[in-house]
Structure 1
Amino acid sequence: MKKRLIGSIYLFLAASIWGGMYVVSKYILQFVPPVTLVWLRYVIAFTVLFIVLMFIQYKKGSKVVIKKKDWLLIAWIGFIGYFISICLQFIGTKFSDAHMGSLITASTPVFVILFARFILGELFTRKKIISLVLATAGVIIVIGLDTMFMKHILGNIVLVGAAVTWALLSVYVKVASKRLDSLSITTYAILFALIFTTPFMMAQHNNFSLILGNRQIMLGLIYLGIVSTAGAFFLWNKGIELMDAGIGSLFLFFQPVTGSILGWIYLGEKLTPSFFIGGIFIVIAVCIAAKEDS
């Protein structure tokens, strides 16, 4: 019970942090290309996590030995989750709204339930099927009934892709956590993501003098790198380690709550009727899945 409670706290904190991340990202994306922003996040996050990892191993007097097959798994987590999914999140956020981005990606638990059935062998019951249908309907309503549908269609579609790939990450993190600690998984998966991102970052037109010379951009990057990436990624992976993937993923629903409120307060974004209608569908879907797991 205590283990599950701690895992719940970790996941709640991670999802809440990511909800606020959309507001910060939306501002910085006005000056920094999406892939470059991902790259800068990972440079900061990996530096912080690697220092922490080395310090902990030094204090313990032992070093974690990672086998070849585990390196491949970590590389896959870094590619599908921290490279593909995060890039899609930033690209989607650039062409959509902060509240829309946080809501669509909050549909991730439904995809986790689907992938967990085939990868982890978790049961795929009638209630989970119903939750899949309802959440899918919710996402379609959010996208299809938005009064700015044509304006945001590209960003919304990309964000759905981000939700699917993050679900894959959550499932494979659960697989990796059976053999490795969460800090090692997070640190080295971010390293691989940094490697994958570098060629695409170099192909973009970047004005690093503008980035380094703007205090608000630098503060935003520090927040995204340390809090939203190093901190939240570790909290998420640790929470998934302590709980079932299907149950743990449901905490992502706290993400749109934070994102919507902050997007409304700081960005002046409007919450359209379709947002609330689709949100209700997703809430119902998550509640059904949670009741099934409990």
Structure 2
Amino acid sequence: MRVLVAGATGVIGSRLVPLLSAVGHEVVALARSAGAAAGTGVQVVEADALDPVAVRRVLRAAAPDAVVNMLTAIPAAPNPRRLAKDFALTNRLRVEGTRNLVEAAGGARIISQGLAYAYQPAPGPANEDDPLWMDGTPRQFAPVLAALVELERLTTAAGGLVLRFGHLYGPGTAYAADGSFARQVRAGKVPLVGGGHAVFSFTHTGDAASAVVAALDHDTVGGVLNVVDDNPAELRKWLPTYARTLGAPAPKPAPAALARLAVGGWGVAFMNELRGAGNARARLQLNWRPRYASWTDGFGGTAEQAA
């Protein structure tokens, strides 16, 4: 299958491109600058994803059977108090970029990257039928969620599939040993806010890539699927383990009201309100299994990076 990957140099794309090639797909990498994707070892086409004319031109020439949309521009260290500003370009890519890809796809299958931690807070892991966080959405997260909703609408209306990934970890992510979150934890700047009751569902970048490959092998699948590990966990459980893995000090408790002054409403919600997700449908519909079934397994790689 001829597969065009938009976002080929990102943390998922950089794992996905060689995996697609290894299993026999013909890969085309879409990049804003051809030089940025020069080391991928595959054909590179150059276009700004926000330019509909350029996207239409390169997709017509590439003639892919499938388009994988991994477009983001997330800062290495986003500030929760200015999340809306930090995600402004990513929001545009999720809306305008997705629209441009869908309109230029010419009948090719579409697979897009979504989020599995945007569900309305409630007890228990969310499945794909549960509502997204429309009621009481933290102000800084509202435009991010609106962009995700539009990405999902555009993708599914075209008969495509949205893979809702959890908190991405692994090389190149904020949770890697050299990542921004790891640096904050080492500095003792990540407390257990309000008890640390946010539930995290993690996704290793390698598992995200393998889920895309599985989705390409199941051409009847559309809609949305959670692609997360098997072990949702509250922040108060996984953060101390992660800190020990890094050789960092144990996180200290912090009242939500005090933390709000430092990290804002979204920062508090991120640490104390998020809902985890379940992966039963992805397992069933894609015959997919995470290599890292639990964050307890995957964090071992962080320890190796830190050594």
Structure 3
Amino acid sequence: MIALFDTLVQGLLLGGLYTLTASGLSLAFGVMRLVNVAHGDFMVLAAYFALAVMQTLGASPLPALCIVLPVMAAAGYVGQRFILNRTLGRDILPPLLVTFGFSLIVQNALLEVFSADSQRLQAGNVVSAGIALTPEISVGVFPLITFACALGVVGGLQWLFARTALGRAFRATSDDAEIVQLMGVEPRHVFALAMALASAAVGLAGVLFGMSTTFDPAIGPAHLIYAFEAVIIGGMGSFRGTLAGALLLGLAQAVGLRLDPGWGVLCGHAAFLLVLLFRPAGLFPKTRDR
């Protein structure tokens, strides 16, 4: 029973990190129907950017995060406004090709600047600190912080889409970008704002990921797969679904690791395939949250 409880707790906490990784991808698809192939590489880029800020300023990850988030948001706005908006349409191939090009550029640029050596953001004792739930089970403080951030991001996006004028603009522009122009809304600006939010979420995920484990320039595609699986399990474009899908993926991987150290990723993929088999549209099939 203790082993089962520990597995559930560790799986949920792992799902919190996957939620952060997948929330930006879910946002981009929900508003723009954009599948960003470079999503995982942007997360790694944020981690390396935080590393560069920390080394240059001698700062800790928290001040670095205050720099990384606005820069990532600004980069997302510019990239969407001046590049990706030109590729949007009924054909999904152009944005796929462009974001794939972004992926290659980011990977090779990071490899050139930082080499292939693994890096980690040094965050001090917070990463190793733990809270004892029982004499046999303890929970890390940092995974709890990550989980709380994941809930905050999902809750914030849910509130934004449901309760604010910007959220209504996102939903309306997603429905019909031509009609909203008659109401004085500029679709290209709205799409760019959506990508800015998605990029800020990716930046947060990248910094927290870099604090929790090592990273290198080639690790982005693996985390892109996890993000895709979480989004598809939950239902494309649904923030609550993304949270549920990420938690399910984390639980499946935790169970696999408990059974055998080599089965973690395999069990996660198996859970993804089972959901596709019985619920092809995902657990919460929507294109966006209302």
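On distance in nm of label points 7 Å out along Cα→Cβ at positions 27 and 195, which of the structures labelled 1, 2, 3 is highest?
2
Could you figure out which one of 1, 2, 3 the value 10.7, 32 for Rg and Dmax of the Cα atoms in Å, for residues 3-58 alone was computed from? The partial results should precede the final answer.
Working: 1: 14.9, 42; 2: 10.7, 32; 3: 15.7, 44.
Matching structure: 2.
Suppose you compute relative contact order in percent (Cα under 8 Å, 6 or more apart) for every structure in 1, 2, 3: which one lands on 36? Could you put the intermediate results ahead of the total?
Working: 1: 43; 2: 19; 3: 36.
So the calculation was done on 3.
Hey, distance in nm of label points 7 Å out along Cα→Cβ at positions 51 and 91 derived from one of 1, 2, 3 reads 3.3; which structure?
Working: 1: 3.3; 2: 2.5; 3: 3.8.
Traced to structure 1.
Coordinate-derived values only; no laboratory data. These numbers were taken from a predicted model, which means no experiment stands behind them. Cβ atoms are built from the backbone, for glycine too; each structure is taken alone.
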